[in-house]
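Each reported figure results from applying straightforward, stated rules to the coordinates on display, with no laboratory input. Please read these numbers as outputs of a predicted model, since none were measured by experiment. Cβ atoms are built from the backbone, for glycine too; each structure is taken alone.
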Structure P
């Protein structure tokens with residue numbers, strides 16, 4: 001069990017128990033990808049993602065490349081992340097992209113499905 005780290009249950013919108021070590025790492029990864037870099041003063045400039053910069057961009061190839069690079073940049077700070085194995089970007093409409101990521105960590109593979117509006 002991850003000591004003193006609460007588990008955020010995003011579906012039920014509750015925090016009601018401590019997270020396991022694996023859950024804590026998955027939660028750490030998700031928070032890094034959800035946080036806008038350079039926006040919040042409480043975080044260092046290395047923390048977070050820069051996907052907000054893609055708003056209004058129409059070039060699909062550019063967006064796909066930028067999302068892949070940004071995910072790698074957002075997770076470079078975490079020593080438990082070994083590799084970004086797979087990033088698949090799928091366009092669902094003019095402004096929404098569904099991103100499936102497989103991340104190798106010291107605790108095993110973590111799969112994330114993220115939705116970005118640009």
Structure Q
């Protein structure tokens with residue numbers, strides 16, 4: 001029962017944060033919403049939950065390193081999406097193209113990291 005309560009708290013806290021950011025942006029506070037959305041809040045929550053559940057600082061360090069390297073290819077989405085939208089590709093085609101390009105960049109990054117002996 002305690003596990004279910006803990007799990008429910010995790011889900012509600014994490015979902016609440018996402019909803020809060022969305023509501024801030026909808027109300028016209030783009031800077032504040034963008035600032036909150038750009039913070040690594042999900043990563044921080046995952047690190048806190050993982051640490052509370054395992055107490056393993058080395059897992060947190062490994063996770064943090066993996067996140068660092070995988071943030072780089074994710075930037076493609078945020079660079080390409082506005083370019084395609086401004087080029088009149090439409091929202092859905094722009095989003096799909098940016099997501100596919102980002103997925104490709106993730107694959108390339110993982111291959112590069114593997115070449116250097118890094119395992120994520």
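On Kirkwood radius over Cα pairs in Å, which of the structures labelled P, Q is highest?
Numbers: P: 15.2; Q: 16.9.
Largest value of Kirkwood radius over Cα pairs in Å: Q.
To which of P, Q does the computed value 27, 14, 4 (semi-axes √(5λ) of the Cα gyration tensor in Å, for residues 6-61 alone) belong?
Details: P: 27, 15, 11; Q: 27, 14, 4.
Corresponding structure: Q.
Which of P, Q yields -8500 for helix-only ellipticity at 222 nm (-39500 (n - 2.57) for each DSSP H run of 4 or more, over all residues; to 500), as computed? Working shown, then result.
Numbers: P: -8500; Q: -29500.
Going through each structure in turn, the value belongs to P.
Name the one structure among P, Q that distance in nm of label points 7 Å out along Cα→Cβ at positions 14 and 94 of 3.0 was derived from. Before the final figure, lay out the partial values.
On the way: P: 4.1; Q: 3.0.
Comparing all candidates, it corresponds to Q.
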